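Trainee: Multiple structures follow.
Bear in mind these aren't lab numbers, they're just calculated from the coordinates by the rules spelled out. These figures come from a predicted structure and were not determined experimentally. Cβ atoms are built from the backbone, for glycine too; each structure is taken alone.
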Structure I
């Protein structure tokens, strides 16, 4: 068996830069941040070349849509970073901080209700990069889903966004057809004929937008685009289902503001070592929601960021 020569202190230091130890060796996997799971063809070529030049010739992909190059020797780490940096690539994505953002392909998907690549990139710059030096109680994961199909499981992240299209239903235009086209197309059976009039059960409707434009008498000609936000999801050894805030946000800046408030609330009121789901459970969902829908936290933003909190966070991976 090989003799390990890298000290625990040095291993911890490079882990903070996105280099994770390869078990039983002095080599490391370089975790390259893809912003949202999307890289250019040129960046792909640079990653492949870096894998051959510095790693073991393979490239792996994580569940968080980052790219890892295994087999990088400790003394080649700086050289590796300089090499991929020429293509605008960086390593990172570890620690008790905001983690790399995960996105589905809603931008190009037939079911997509928002520009998931564009939104997740904006979140990446504002909250992954912008909050990179901010220590949190534990890791904080964000996912952006383009529609209620939930392909990236936003409700199992600390904070998740799901694209919405709220149907603008004009009941006066409903002709009470015996075979209702809207009822037929609704995948969750929220639309039903009741006493000769089509009704949409708002407690069942997930705002997927499939019904819009399907009525031949134009009772649902359009819909309002929006953002549904879930908080407190968690996947892993202890699973927690995220809960949706009661409001569907129709303004992107307001939705982004909620993300910032959630991060600040977690930093200020979370206990070191606990995930956001546990913080919400301890404080009470209604309490947390009320804080996220007000601007009191933003008024204390600098005070919260300056506080000496979570100097040793809870994340171990």
Structure II
């Protein structure tokens, strides 16, 4: 069944606050602890109770990985602490966005907002073949209701409007793209190498016997699938294009590969892993620079995303100052007793 929480997400990261029912890690705590302020965004507060609600799916995931007693597992506790900090930061960003949306008059009129929410819900239900029973079952499995989905989608749509506002003037010129290409030619240069495939076995004699079969007409790919002992066997021993200077493969393996001619298969090559037969094709003896036109769009996408990330970070940090955001992460360590 599709995860309903993933389906309702629009453009901004964040999880819907859900019920604490059934969570054994977060025991009932004094009301004062639940009301402890962990952050302030303008006139709004984020409390320990709100964060605890946000943490429920994280705790459930940790329990599946480490068992119910995660509070006794140091690794799980460390992961929990990191997730608390990340979720608190996300909650702060969400409140900043929602407050700035009002200030910048980016919140759609109620009728328009309802129209967008309805469209999104229709899209989600379509993924369940418009079967209302299956949709409701998915909501229940995610501890959501029709009302909480609507509220969540409204916030996501509003925050998406804020993102659109931030990115509206972000562009990348052809001059910027060409400059990046010229200044980073090494990124677009394929160094000498070849497309390699191999068959890895334990003993030299095995390798010799397999090589004899190859010399007698057997296909290298078939032999790799039959005799190979590593993860490449199912793909006929394919390693893809490998640069001769690669640091990711065994040096003895690469030294042997460098000596092979186009289409040639080596004799047994000993490495720390065993004995290999190596096949080399599509040899490139000289560096090959990918033409600008072939990578232009990729560079544009990269630079555009980089500028968007910078615009997002810069606006968020400035808005946090404008709203006098305060975050009290040290209070996360307070014992809720």
Structure III
């Protein structure tokens, strides 16, 4: 079990909240590199895919709806769409087998896809897994484990898109699948904490075995299709949009929201900061308030012992990851 905790403090990247994905990739040549972006055909993921492609990377985009993905990515060079459903562990395995058959190495993997505040939904074995935990975390846990042979070359990066939503909940060890008292916001929050903890432990595994460096990122507040389950009236009441649908002050554009994930996937400044939770194109500071707009990271999302415990729980649920220990 890993016990060393990385330092969560800004490192002075030179970028900030208003930087775009193209800004942070200026001067970076990804020609000959292979990237994979889950959810890479909508919202934030689409911006990440396009930015990596413009920098020269070949980008694999797994999609639950391949035809929709192909239409969204029409005209985008160096993109490969392949079918995959994160809610279905067999689908993830089949997808990964296809990728490994065609690509010996992966240089960048961005775990971006997810669901947010959706109605109670059960997926997985016998319909027992809560959907946020299953899709946002366990699906990506399985994907990375299946693809690990292609990531084990010392320079790969795995970036998990988390959220300041993690402020609302750590891991509910006694009931991670909300068998009692389902709350859509707490379910989302737990999955975002899981995304951050996954990066913490995956990085310790990579450091020990020449595997990938791993990071989690808060992209900022952005209006994308991720909010499709949240009625407009609720978005207005939350202060996210005005009555005419205009994003509230402080919300980022998708290009600005994509910047931190792209920065975490490529910046050499992060070589010595594996496992970090990042925000506004820099390593985030510890959260000192409950204001999610200010951001930062709560201690339960960076605790290495919790990260190791989550990895063990995920291994028990999926049957994967047992051979990867720090």
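Trainee: Have a look at I, II, III and say which one yields 0.00 for FRET efficiency 1/(1 + (r/R0)^6) of positions 43 and 211 (r between Cβ atoms, R0 = 41 Å, to 0.05), as calculated. Walk me through the intermediate numbers first.
Mentor: Numbers: I: 0.55; II: 0.00; III: 0.90.
Checking each candidate, the match is II.
Trainee: To test your reading of the models, identify which of I, II, III gives 0.25 for FRET efficiency 1/(1 + (r/R0)^6) of positions 59 and 171 (r between Cβ atoms, R0 = 35 Å, to 0.05) when calculated.
Mentor: Source structure for this number: II.
Trainee: When helix-only ellipticity at 222 nm (-39500 (n - 2.57) for each DSSP H run of 4 or more, over all residues; to 500) is calculated, the result is -8000; to which of the structures I, II, III does this value belong? If you can, show how the numbers build up before the last one.
Mentor: Working: I: -8000; II: -17000; III: -10500.
Answer for the origin of the read-out: I.
Trainee: Can you say which of I, II, III returns 1.17 when Cα Rg over 2.2 N^0.38 Å is computed?
Mentor: I
Trainee: Shifting gears a bit: Which one of I, II, III has mean count of other Cβ atoms within 10 Å over residues 131-138, as calculated from the coordinates, equal to 26.8?
Mentor: Here the read-out was taken from III.
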